Structure P
Amino acid sequence: MTVVSAHRTPERMFDYGKEAHKRGIKVIIAGAGGAAHLPGMMASITPLPVVGVPIKSSNSIDGWDSILSILQMPGGIPVATVALNGAKNAGILAASIIGASNAEVLERIVSYKQTLKEKVLRTAEEMEKNA
């Protein structure tokens, strides 16, 4: 994990993105607010999947500029985009992508989703019992 900026450290961003797959990285999660160029720029220089997290920042237009900047990528340069401030889902999506070729990670995703299901069923049972 590191910090790069598409605007403030472009050389660092290019070095990081171009070499990421050689270091064993499988998915890049890039959060960005305001102009939100980091996810798209990463996707343009790496063969890896990129998950963009739009962030509502002090210089954003209620987060919509971030969402649209990440979402509206040109053909051939896809960026998977999660909800505004959706870093948790970005991590789960990245793990799911990795899980497609890694049995251990896949099992952890299956277990996590089972936990979510059980939580909903417990809540439903409790509500129905008290209705």
Structure Q
Amino acid sequence: MISTRKLEFETKGENDIVNITKEVQQVLEECKAREGFVTLFVQSSTSSLSIMEYEEGLLSDVHNSLSRIAPKNAEYEHEKACRDGNGHSHVKSFVVGVDLIIPFFAGRLLLGTWQQVVLSEFDIRPRHRNVIVQVVTG
């Protein structure tokens, strides 16, 4: 069986990383799902989903590392076409990815001790983001 839900988040803009673990776990509880997997998909090309240790130093490290991969001041063909100042945001989203699959058992996400599910915002301004959650059970 598949149950689909939409979670909605407001981000603060570029470099905001939002811990959404609690909201994903809540979907499992609402669905009364016991065992299976959950798929997550963010409807965006300038944000991403990932699993990380949600810790201040690491939040900074992630930002600094991704800024070296896709620097804000680099030349992007997207800027020539759209002139919206977020070419680097699209590249970061492409590198990190927009989807996840997480197994669960006994109604709990099977995350490791230090793992949290996060929504990362790369766009240059605050955004409303939709994360589609599908709970898949046998």
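Derivation of every value follows stated rules applied to the coordinates shown; laboratory data play no part. These figures come from a predicted structure and were not determined experimentally. Cβ atoms are built from the backbone, for glycine too; each structure is taken alone.
Key figures for this structure:
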| item | result |
| --- | --- |
| Computed -16500 for helix-only ellipticity at 222 nm (-39500 (n - 2.57) for each DSSP H run of 4 or more, over all residues; to 500) - originating structure among P, Q | P |
| Structure from which 0.10 was derived, FRET efficiency 1/(1 + (r/R0)^6) of positions 14 and 118 (r between Cβ atoms, R0 = 30 Å, to 0.05), options P, Q | P |
| Origin of the value 2.5, where distance in nm of label points 7 Å out along Cα→Cβ at positions 78 and 110 was derived from one of P, Q | P |
| At a computed 1.7 (distance in nm of label points 7 Å out along Cα→Cβ at positions 38 and 54), which of P, Q | P |
| Source structure (of P, Q) for volume of the Cα convex hull per residue in Å³, computed value 142 | P |
| Value 18, calculated as relative contact order in percent (Cα under 8 Å, 6 or more apart), assigned to which of P, Q | P |
